[in-house]
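Right after this note come the structures.
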Structure 1
Amino acid sequence: MVLCYSRMLYLEFTVRQCAEHLYQCMSNAFTFFGGVPHSIMFDNARAAVLTHLLGKDPVFNPRYLDFSKHYNFTPIACAPRRGNEKGRVESGIGYVKKNLLRGLDIPSFETLHPEAVKWRDEVANVRLHGETRCRPVDMFEEERHLLRPLPAPYDVGTVMPVRPCPQFRVRFDGNKYSVPAKYAGQPLSMRVYPDVVCFYSEQEGLIARHTRSYDRKQDIHEPDHERGLLQQRKHARDQSLTKRFLEISPEAQVYHAGLLERRFDVRSHVERIVALSEIYGKDAVGRVMKDALEFRAFGADYILNVCEARTRLLPEPQPLILTRKSDLLDLELPQPDLSVYDLQGE
């Protein structure tokens with residue numbers, strides 16, 4: 001809740017107390033007003049006040065002091081246990097709850113925003129204020145000249161060092177955000193804004209940017225980040241496969257060059273030839289590869305056909321079966337008639 005009276009801005013930060021949200025809300029308020037008030041009174045939230053003991057001066061958050069110097073306003077902290085000092089803000093919060101939000105169905109902040117703008121312009125700013133007896137829109141026009149000039153926007157991002165896990169993810173606020181795979185395990189800087197989360201490398205600058213999620217247990221990732229890892233793994237597998245191919249024989253390197261020259265799907269042929277070396281042995285495939293170089297036959301099909309032909313088994317000869325039955329062994333043959341060979345004329 002923000003209320004502006006003359007030179008004083010009263011702030012009550014009622015949402016989760018994150019510094020980047022606070023500074024962004026204040027920057028938005030300055031932009032809406034068109035200037036910066038001379039001083040700002042803030043409740044003792046840690047995003048602005050670290051400690052404020054009763055009877056002692058407050059210790060402001062160093063980043064809040066840097067923010068105040070950038071916009072050139074004087075920071076003031078409410079005294080502890082003195083709710084009356086911020087009564088105007090408390091009263092304004094009650095007015096919003098009882099007038100705008102009472103009975104209003106709010107499915108999301110996106111639907112609330114147009115309703116709030118309409119209520120601000122048609123109800124809140126044109127009503128007759130109970131204390132000043134003037135319309136807020138008229139009083140603001142009278143006091144606009146008291147605002148200080150608006151400087152360049154302040155970088156509200158919260159910076160923190162991070163180191164991505166082996167799955168190239170960074171855990172933040174209950175979610176996981178991805179970075180390019182090559183940065184897994186490397187020190188990076190994370191800059192958190194109310195709407196985005198950015199990651200920076202010291203050498204390359206911005207390397208990843210994600211929309212900030214306020215859910216829990218979400219994996220917010222960019223497909224390109226994983227694609228780099230897949231390419232690295234594919235390159236490593238290709239190198240390993242090529243190494244195994246070259247180990248088959250001394251002629252493997254020359255044969256591989258022939259495959260690159262004559263075949264489009266070189267990887268497929270290399271994979272099949274490596275598989276053949278595991279089936280038939282490196283020596284057998286190496287001999288076939290040597291013969292294939294003489295015939296300029298480059299391809300896994302040729303290697304396969306020759307390997308199968310050289311290892312193909314011929315039909316085994318049938319055994320000789322001898323008959324041993326006695327009735328067949330004891331044969332009586334008639335004596336041959338040799339008289340035909342006698343010389344005639346004797």
Structure 2
Amino acid sequence: MQRVITVDLANDRSYPVIVGSGALGRLAELVPGAAKRVAVITQDGIGVEVDSGVEQRTFEIENGEQAKRLDVVADLTSRLARWGLTRNDAVVAVGGGVVTDVGGFVASVYHRGIPVIHVATTLLGQIDAAIGGKCGVNLPEGKNLVGSFWQPAAVVCDTDTLATLPEREFRAGLGELAKYHFLGGGRLDLMELDERVAACVRIKASVVAEDEREGGRRVVLNYGHTLAHALESAGTYELRHGEAVAIGLVYAAELANRLGRIDAASVQEHIRVVEHYGLPTTVPAGFDSAEILALFARDKKAVDGITFVLDGPNGVEPVLVEDSAVLLDALEAVRR
């Protein structure tokens with residue numbers, strides 16, 4: 001059974017997210033009627049064939065997070081121009097979060113914006129990265145520092161594609177899923193896979209509809225991400241994004257506990273959820289606390305200080321933390 005969840009936006013920009021087995025077969029009906037060509041942006045090894053119903057050409061980017069670079073965007077847009085892609089045509093991004101980030105950003109700047117459809121083929125992509133219109137690339141100074149808000153025309157989450165994921169890739173996606181336990185998802189671990197994905201999509205769609213450009217509530221979707229982004233930016237820790245988020249969730253809980261926002265039982269629930277999904281709860285060997293503190297200040301939420309998204313009596317919300325001793329003490333907790 002397929003589920004259609006609407007991301008409800010103003011000015012006729014709402015779009016469907018189709019979740020379930022066989023959803024990929026509906027791609028052609030989602031391509032805008034004016035499009036005569038579709039540029040399929042993907043990576044080698046994704047192994048998911050798509051049929052847009054119109055003339056299409058595949059453009060591959062390199063594998064891994066290193067593909068999220070400005071020179072990759074420049075190269076792609078030049079290749080699209082040489083092919084003759086027009087402003088009435090469309091992009092279909094097929095892959096995980098890296099592909100939808102790059103593909104969405106390319107679509108947002110090519111001809112000042114053309115339609116994009118995301119075909120999310122990873123768990124992380126289906127429950128998070130492909131939905132909401134945030135796209136962009138990294139700089140050497142930090143993750144996702146150059147980007148845009150560009151909502152897709154549709155998102156396809158065919159859960160059949162998850163069956164071919166390597167075990168570690170699937171488990172890493174569970175790090176993002178674990179986040180939704182604390183954003184109103186409840187006991188997601190008791191649901192079947194399709195319903196888990198749909199439940200996460202509903203939460204994200206609701207948040208995006210309320211706060212499209214992260215001026216308020218949407219920041220809660222960064223729960224667990226402050227430490228995660230620091231670990232990824234450091235470049236010395238071999239972690240997948242979802243694995244880093246899992247550690248970040250435990251760190252956020254330890255920090256919230258030290259600030260008197262949650263009790264020890266809530267910290268243990270964070271640890272239980274992360275461990276249930278087979279994800280790490282402690283930082284890797286060789287962890288450099290001073291380096292991580294410096295990277296916290298570069299996080300894209302760091303507007304008026306070091307801002308964390310933390311659980312508390314009013315639920316998950318942004319909190320400004322200025323006491324570095326508390327930050328370090330919480331870091332020690334996730335070192336053990």
Structure 3
Amino acid sequence: MTGMLMESDIALDAIRRYSDADNPSAYFAFSEGNSYYRLPGEPGLIVYRPVGRYLVQFGGPFAPAGSRSRLLRGFVEFAAGEGREIVAVQLQGADAPPYLEQGFTVNQMGASYAVDLETFTLAGTRFMQLRNKISRALRTGIQISEVSYDDWRERIDELDAAWLGTKGEGVKELEFLVGQTGGRHQHLRRLFVAEREGRLIGYVSYSPVYGSRPGWMHDLSRRQPDSPPGVMEAVNKAAVDLFREEKVRWLHFGFTPFTSLDAPKFPGYSRAFHWFMTYLWEHGAHIYPARTQLAYKEKWAPTLVLPEYIAFQHGASLPALVHIFRACNAI
């Protein structure tokens with residue numbers, strides 16, 4: 001049996017090799033705690049977590065285009081042998097054909113957002129409020145720098161605990177569809193911190209993005225409960241300035257569910273599920289703060305809005321959606 005850490009190395013290799021589906025969150029594939037399905041004789045793999053009677057799959061098959069249908073068909077047979085069904089989340093449009101061939105129902109669930117740093121600027125009246133917010137944060141005396149995670153590990157852990165404590169009693173750390181800090185692949189990420197007199201005020205972790213729009217993803221962001229307004233924006237602006245110096249083309253802001261639900265529909269999509277996603281955008285803040293998250297992303301004037309999808313093996317269902325949130329520790 002191949003060890004989990006070695007499997008994560010194989011996942012990393014797969015998302016680097018087979019990135020033409022352009023999933024900006026593909027690095028989730030090598031997060032600790034994932035399981036991997038591989039089909040003998042076929043390259044690539046499928047990333048999933050078993051939750052109850054479901055196998056919750058992340059992204060499409062990370063494999064060459066010619067192997068994706070066979071890999072998915074093998075995964076369907078594997079799930080049947082386990083007495084489980086599949087629900088796949090954060091599919092890209094290019095991932096959809098094998099699922100449609102296998103009879104899955106494919107619906108848009110939200111979108112991810114990206115900024116073209118080649119043309120990015122904060123000049124002009126549109127960004128006046130953002131510039132002022134960043135300036136006020138900097139005037140409080142915070143210093144922003146890129147640092148080594150190992151040097152800041154203890155302070156990161158302390159801040160994470162304080163941040164999680166503001167979310168309410170019994171709230172767990174989210175996982176699966178969010179990034180991580182630490183672990184075997186920390187060296188692939190970049191960490192920017194805001195500090196004042198040696199105290200960690202906030203941080204943003206950036207993770208690698210592969211495919212035709214390579215760059216970095218603004219992933220985990222945490223701040224002290226008493227941090228000044230604008231500290232996260234100030235950290236991100238410092239990172240953007242450095243990325244532009246390095247000629248990085250794309251800064252991605254990741255997936256937000258329930259948003260930008262106007263992409264073309266796939267054949268056989270569920271009208272009821274589409275309505276439910278729209279309903280959650282309007283009334284689902286207690287389930288997920290999509291409006292707040294999108295407001296932060298829109299401050300940076302995204303260049304691209306990329307629809308992301310969910311695929312149900314046996315028709316759209318609320319239990320399948322609930323198991324995705326269970327896989328993420330959201331409920």
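Comparing distance in nm of label points 7 Å out along Cα→Cβ at positions 69 and 309 across structures 1, 2, 3, which is largest?
Biggest value here belongs to 1.
Just checking, which of 1, 2, 3 has the largest value of relative contact order in percent (Cα under 8 Å, 6 or more apart)?
3
Using the calculated result 45.9 for mean projected area of the Cα convex hull in nm², pick out the matching structure from 1, 2, 3.
Going through each structure in turn, the value belongs to 1.
Give the label, chosen from 1, 2, 3, of the structure having the highest value of distance in nm of label points 7 Å out along Cα→Cβ at positions 45 and 77.
Checked 1, 2, 3; max of distance in nm of label points 7 Å out along Cα→Cβ at positions 45 and 77 sits with 2.
Comparing 1, 2, 3, where is volume of the Cα convex hull per residue in Å³, for residues 37-124 alone highest?
Across 1, 2, 3, volume of the Cα convex hull per residue in Å³, for residues 37-124 alone peaks for 1.
Any read-out appearing in this document is the output of simple, stated calculations on the displayed coordinates, not a laboratory observation. Remember, predicted model here, so these are calculated numbers, not experimental data. Cβ atoms are built from the backbone, for glycine too; each structure is taken alone.
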